[in-house]
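We did not get these values from a lab; they are worked out from the coordinates using the rules stated. Just so you know, these numbers come straight off a predicted model, no measurement behind them. Cβ atoms are built from the backbone, for glycine too; each structure is taken alone.
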Structure 1
Amino acid sequence: MKSKFLDAVGISAAVLCLIHCIVFPLLLIIPLGISHNPYIDLTFLLIGTFVVYRQTRHMTNHWLSILFWGSIGLIAVSILTDFIFEIHLPLIYAGAAGLITAHFINLKKHKH
C-alpha cells in the first residue's frame, strides 16, 4: 500500500513539475511582471528525490531503478545549470517524463 501511495505522490509531483515547466515559459511572454524562480524547480526535485529514494530502497528491478535515478539526474542537471548559468535546459522535460513513466511502470507492477 505504501508503494502505491508513493507512486501516486511521485506521479502527481512529476506531472505538476511538467505542467509548471511547460506553462511557465508561456506566462513569461505575457507582461504580468512575474519572473522565473528556480527554487520552485528545486522544491519539485527534492520531493521527487525523496519519493524515488523511498521507492528504490528495496527495489529488485534494476532497470526501473536506473530509470528512476536517471530521471532525477536529468532534472538535477537542468536545475543546477539554471542556478549556475541561468540557462534552461530541456533535460527537465525528459526527466519529468521519465519519472512519470517509471512510476506508472512501478504502479502496474504492484497491481497483481
Structure 2
Amino acid sequence: MRIKLDENLPARLVGILARHAHQADTVPDEQLTGQPDDQIWRAACAERRFLITQDLDFSDTRRFAPGTHAGLLLVRLREPGARALAAAIEAVAPEIDDWDGCFVVLTDTKIRVKRP
C-alpha cells in the first residue's frame, strides 16, 4: 500500500513498512513539515495514500469518514517513544492492506477499525 507518514512519526518507520511491501513517503521528505493539517490531508488524498499519524486533529470520524479516503491510522500509545512506535507499526504492518479506505485507531491494547 502507498502510505504517508505524518511528521510526528519517526522516519525509521519507512523501512519497517518497506519490509512489509508498503511504499511510504514522509511529510518531511515532501517539504510539508510545519504545514497545516488540511494541507497534509489534501496531499495524502491527492496521492491516494493511507495516512499514519498521531495527531488528534485527525480523530473526527465524521470529517474523515471511512470510504472517503485511502485510509487513516491514528496511533494513540500511552508512551509514544520511537521504540514503542516502531514496535506498534511492525505489529500492524501486515494488516494495513486490509484497511484500504478505513479509519483505524491503534492503542496499546486494541485496534479499532471503522470500515466503509
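Quick rundown of the values:
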{"item": "Structure responsible for 27, with relative contact order in percent (Cα under 8 Å, 6 or more apart) calculated and labels 1, 2 on offer", "result": "2"}
{"item": "Comparison of 1, 2 by mean count of other Cβ atoms within 10 Å over residues 10-17 - largest value held by", "result": "1"}
{"item": "Origin of the derived value -7000 (helix-only ellipticity at 222 nm (-39500 (n - 2.57) for each DSSP H run of 4 or more, over all residues; to 500); candidates 1, 2)", "result": "2"}
{"item": "Which entry (1, 2) yields the derived value 14, 53, 32, 1 for P(r) over Cα pairs in 10 Å bins from 0, in percent", "result": "2"}
